[in-house]
Structure P
Amino acid sequence: MSMFEDNRYRWRETYFVLFRSSDRPALGKVQQVLSTLNEQYELTNLRADKQHRIDSLTLISPEDFAALDICYTEGPEVLEQGAELADQMHSTDDELNKEAVVKQIRQFDARLDVLHFEQVPDLSEEAEDEDEILDPSALLLVLNALAELTGGIAVDPQSGSVLSDKD
């Protein structure tokens, strides 16, 4: 079940971890890495391909009032979107957007889509500012861990910002 189907959560944004399809990790390894980040994380909906590599999973972080749907994608669509991201990054002056990183992004043919969901406050409770509840800690930890595990780069596609790289 995707978090889109859970009315206790609402989608906030999507991030990518771009990498080479040959570095697609085993689901068991992803599960192990994510479980060591925080013992409170709940991993559900674990799905793998026939070679036991990650297809998708859901991570729920109750203390952060957040959930993440993580889905694997590969192929021409990823290469095309990588080229678009690289072009967008060329137009910025951000120090992290070095030529080597941009070149690497153009070559990545796989990605993990990390969909970030916020837990919707209980309607019986008054919340003055809903944004104060959501903590991005789980998102940032998971993005960094997945980038390290795959030898890839975590990217915010909305801004074209690199969130982590191998340097």
Structure Q
Amino acid sequence: MKYLIIVDMQKDFIGGSLGSEAAEKIVPAVCEKIREYKNDGGRIFMTLDSHFKDYLETSEGKKLPVMHCIKGTEGWKPDERVQAALDGCAEVFEKSTFGSVKLASYLSEVVKEGDEIELCGLCTDICVVSNALLIKAFCPECEVICDALCCAGVTEESHNAALETMRSCQCVIKNF
């Protein structure tokens, strides 16, 4: 079985408070990957970075003092193009930190040895790498894959470093 994890393709990370040209650039490729998985019968999951009005008082907020992905706001919502490509087919996992232990734990209950779990989304060097390493730890006999062309990092250097980190932890890196 093949699983696709769409990490934090939310408005604030694409064109909002933490948006970037690199993030905007990957949207078409992510949408195409979603369509491929839907056509091939794969299961699709999506994470949503979910913070609250007290974000700046949290440990993360003190280190990254930019309000973003506040639950219920426009910036918290998935990008419209990604949402349209998904067309309601994704199982959603909200998370208040970089990686979703809940998603990794869930996957460990449903995957089988040899299954493929592919990640794409934002940001390679924060949430994508965190989720990839959690999933690899929870599902060690699965092939964990990251498509470099469907991810964007805070900088090109940190994007590349995260891809190398995933590779060194036995994840498969495509298109790098």
Structure R
Amino acid sequence: MNGLVGQLRTKKNMDSMIEWKKLLVSLGLPLAMGGIAGYCTATEIGAWYAGLAKPFFNPPNAVFAPVWTVLYVLMGCSLYLVSRGSSSTGKKWAIGIFMAQLVVNLSWSFVFFKAHAIGWALVDIAVMWVLINITIGTFNRINKAAAWLMIPYLLWVSFAGVLNYAIWILNPD
């Protein structure tokens, strides 16, 4: 009996241990994508973006970086929880959808800020919104906490979509 209890304790300890490499990759991936987007589009914020008409509810520019940083950390934690789930096709699909929405997230910055294609950025953000919802649904089947960690991101992207739409209306091509 002691052998079985010892095995269970070991298994329990293994399950509760943080897999640091997996955690660092999970956090690093969204943070790196956000960093790339921010670095590549920063010059447009003081130039092109500053000259756009914006709605009354547009947050100050200083709000965006800290909000996105928190969201990327939450996304990374969510990805980590799912990556620790049992190996299955569902897990691979969930991570694949997560990666797809992350790529669409990155592309939005380039479409909006570099290409100055506000209408196309709205299409991009709509696709991102759908993919985030699918990600949340697939994550929920693997780890409920992972799904909940994605909700602030969904809410912010919903707000960003409304903001993108308002900017598009206020700045017709």
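Where a number appears in this text, it was derived from the coordinates with a stated rule and is not lab data. The structure presented is a predicted model; accordingly, all values stated were derived computationally and were not measured. Cβ atoms are built from the backbone, for glycine too; each structure is taken alone.
Which one of P, Q, R has Kirkwood radius over Cα pairs in Å, for residues 42-113 alone, as calculated from the coordinates, equal to 14.7?
It was calculated from structure R.
Taking distance in nm of label points 7 Å out along Cα→Cβ at positions 74 and 138 as the criterion, which structure among P, Q, R has the greatest value?
Sorting by distance in nm of label points 7 Å out along Cα→Cβ at positions 74 and 138 in descending order puts Q first.
So if we calculate percent of Cα pairs over 28 Å apart for every structure here (P, Q, R), which label has the highest result?
Looking at the calculated values, the largest one is R.
Match the computed value -27000 of helix-only ellipticity at 222 nm (-39500 (n - 2.57) for each DSSP H run of 4 or more, over all residues; to 500) to one of the structures P, Q, R, and report its label.
That value comes from structure R.
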